[in-house]
Structure P
Amino acid sequence: MRTTPVNSADLSSSVVAVPPLCRRADRSIDVEENRKLISHLENGGVRTLLYGGNANLYNMAVSEYALLLEMLENETSEETLAIPSIGPFFGNISDQAGILKGSSFTSAMVLPVMFPARQEGVASAVRHFVERSGIKAVLYIKDEGYISPELVGALVDDDLISWVKYAIVREDFARDDYLRELLDRVDPAIVVSGIGEQPAVVHLRDFGLVSFTSGCVCIAPSESMRMLAAIKAEDFEEAEKIRATFFTLENLRNAHGPIPVLHHAVALADIADTGSQLPLMADLDSDLMEPIGNAAVALRAQVQVS
């Protein structure tokens, strides 16, 4: 695992993969299957891994957090940046800050929660985490009411933020007043588009964001990396062609839940056995396995014909 602090050049050089966390039937962390998924991503050129929502860290027990960190340290290459998440509730944030203190990790993402929370309280929790852990926070913005651009700017000014994952869904991603206001306060070189391939072209081309996160990169990492390269080269026609290959699986995620669909897709594409999901999540109905499997296999096959 890479242990140097992340910078904008690092963010720009790789899609930020947001993988599921493979578990055994007894719901314990399956190191061997996670190793397979990590290797698949690294072989496709991905060098930044973010374990958060798709890994269902929202529901992870603090008692197994140290095992997650140990796995990420041991199973990633020296060139790969591995970022765990903390939270979403303050008790978790505080306890996990203590576990991360003195570790090799250089940042951790704060999982967002809307209730019970206030914007000033979110900022206070971030400050507490950084002070207690000694590492910077990744801020994950999914809702306009979560934290104001002014508060984000103050956290950045105080050197508490590594980077920002921006993931507010819009009907028209080109029209986003909150994002415009955020970028008036925060350098776009530390802001990552956080909703997969769907808005990535608009976010990087029109707003100047530095990179994008992806769940579907777990199926076709080299394709997602090719899309990032096309955007950076301003070959937007090629980027849109690549983006279209992700539509079927992304539409299934939109319809039936991004976390469970990706969880099943990784297994059905024969990349790694993702196993059982933690409650409060649950497996999807069996009649969805065929369309998810077909979409995942087709996307993975796309790599072979590109």
Structure Q
Amino acid sequence: MKLIAHRGGSGLRVENTLGAFAHAIKLGAAGAELDVHLSRDGEVVVHHDDVLNPAYCRHAGGDWIRPGEALPLAGMTYAEMQRYDIGTPRPGTGYARRFERIRAVPDQRIPLLREVIRLVKERSATFLLVVEIKTPPLEAARKPWAALVDATLAIIDDEGFDARCVLCSFDWGSLRYARESHPGIPIWLTSSPFSWFERGEPPASDIPPGAVELQALRESYAGGDAPWFDGFDPRRFGGSHARAVAAAGGEAWFPFHRDFTPDAARELTDLGLEGAVWSVNMRDPAEVERLAKCGAGYLVTDYPDATVPA
């Protein structure tokens, strides 16, 4: 099982910064996962949220931004984003408490996808990038990701990085759209935690969205209209995500770590698919060992310094 640094290894450095990606390469991780958005002037930028994050974003002069200053990335130019330092967790925030091992790296800025690719090319001949197309699942039917996918693929082509790049997304339509113009690019079809769609309150460890969004997702799913599957709802395949992913043309199913089972691993293998799993702030050695024994090919983790059982 290979370790992929989630958002560059956000348990050790602030997420999606050049400092995080450089550290992941230094640690010997197999690759890094990152998130992309479009700026107002059409640049592909690397950032998890679609707004500035007050938990680690401050003005160049040192003052922390206030919640009301958490501006949407889509409304900012890339140059405007460079006014903010994102290399240090804000003391006293939930983010700083959850990721207490983060080492601050001052003077970090929201990077371009192109900058991340060039850093990786300069420092490693094998390091992979798993690029997540960030898009609201409930809006999948209107294809809000088309311009972002086109711009992302253009950069990957321009940098000659297609052999070391994977696309992933919770919106399977965005990945199938990418394959129309780039048939050879690997796609990992991502799944939300199963608990989001089950009865009762999902555990906090399953990082559910806010109550309003969670209810909207559940209603869409219960009504049989889950547009993020792009017509490949696993319920059409006897509840099998592996079969749904195979039918949709994916190379891997990319579920939440607790949803990955030995049965799922065997089915993926039988279909010639990979099993990659994602996690958020998961640091349980027993769970890492379970996933390795299950046959997961990749674990996306905030802690790429972890030891994988032999």
Structure R
Amino acid sequence: MRAFARALAFTVALSGGNTAFAAQIKIGYTPSIDIAPIFSAIEEGFFAKRGLEVEMQAGNGSVMIAGLSSNSLQISNPTVPTFLQAVDAGLDLVLISGDNFTKPGIDQFAVVTRAGVTAARPADYAGKKIGVSTIGAFLHVLFVEWLNKNGVDPKKVSFVEIPFPQMADVMKGGTVDAVITVEPFVSRMVGSGIGTASSAFVHDFPPGLPVATFAMTRAYATANPDVVKGFREAFTEGVAFMAANPDRMRAHTAKYLKLPVEVLAKIPTPDLHVALPAQGIADWVVIMKRQELIKGSPDPAKVIWP
């Protein structure tokens, strides 16, 4: 009875004296290690103490953008290229937080080449069929930029969309020669002998480039400033928790990603931040225009929420 009373008192305290949450939000996310602080923020009550009840929904970039437009999602986790294409198409979206950034020494993205297929140089990818989570998203755009920089015509590479969780099975079936993927899927495929990994294409770009982000519609952000504030604070607390409590973070992440803790323990910790530099968004605009993926020039000052 005392335990129940303590739990009830804790719940009431978290919600400011009212057991009802101030806001219920659904967050669309890509199932990767980038989202570990969000999982911990849910499990450790960081959202709850800010009056936010959170439901998570896995998906890819295009699905998450559509979810924002239909209001079936209040927050989504697109990569910067996916976000910029949506804004260029006329959707009034804003970035409320950074997430993952490129950083030297952290091999969290890779091309995994199927066992028996040779691809040691950029030119070796010509004529190959490569799986990507979303055409026009971060990994696809950056890989195309890398091919261009190394004198390889991207049109000689066939790209097909495959969700991250299905990449291993598709590659084992021989449908594709390689996939461009993220952790924890890189470690799982390499560890099971499906293929070999190379992160060379990411290392050719400057560090500190924003990769994944969190976005809202401008209308929702304007009407719900407390949700924006609460999300940023909970995510920040989740990042700090991730660094200070790696074992508990892995336990939370394993619950959501359905992966063994032992696998998660081998994955390098990504570089995660709330703050989004305007220059990083501007750099992506240049890359996107060069690949003719956007026609306009989205202004970082207007798409990054204050």
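If we compute distance in nm of label points 7 Å out along Cα→Cβ at positions 99 and 283 for structures P, Q, R, which one ends up with the highest value? Before the final figure, lay out each step's value.
Working: P: 2.7; Q: 1.3; R: 1.9.
Going through P, Q, R one by one, distance in nm of label points 7 Å out along Cα→Cβ at positions 99 and 283 is largest in P.
Please state which of the structures P, Q, R yields -12000 when helix-only ellipticity at 222 nm (-39500 (n - 2.57) for each DSSP H run of 4 or more, over all residues; to 500) is computed from it.
Working: P: -14000; Q: -8500; R: -12000.
Computed on structure R.
When you work out distance in nm of label points 7 Å out along Cα→Cβ at positions 139 and 267 for each of the structures P, Q, R, which one comes out largest? The structure with the largest value is P.
Any idea which of P, Q, R comes out highest on mean count of other Cβ atoms within 10 Å over residues 35-42? Spell out each step's value before the answer.
Values: P: 20.2; Q: 17.8; R: 25.9.
That would be structure R.
Each value in this text was obtained by applying a stated rule to the coordinates, not by laboratory testing. Since the model is a prediction, treat every value here as computed from it, not as a measurement. Cβ atoms are built from the backbone, for glycine too; each structure is taken alone.
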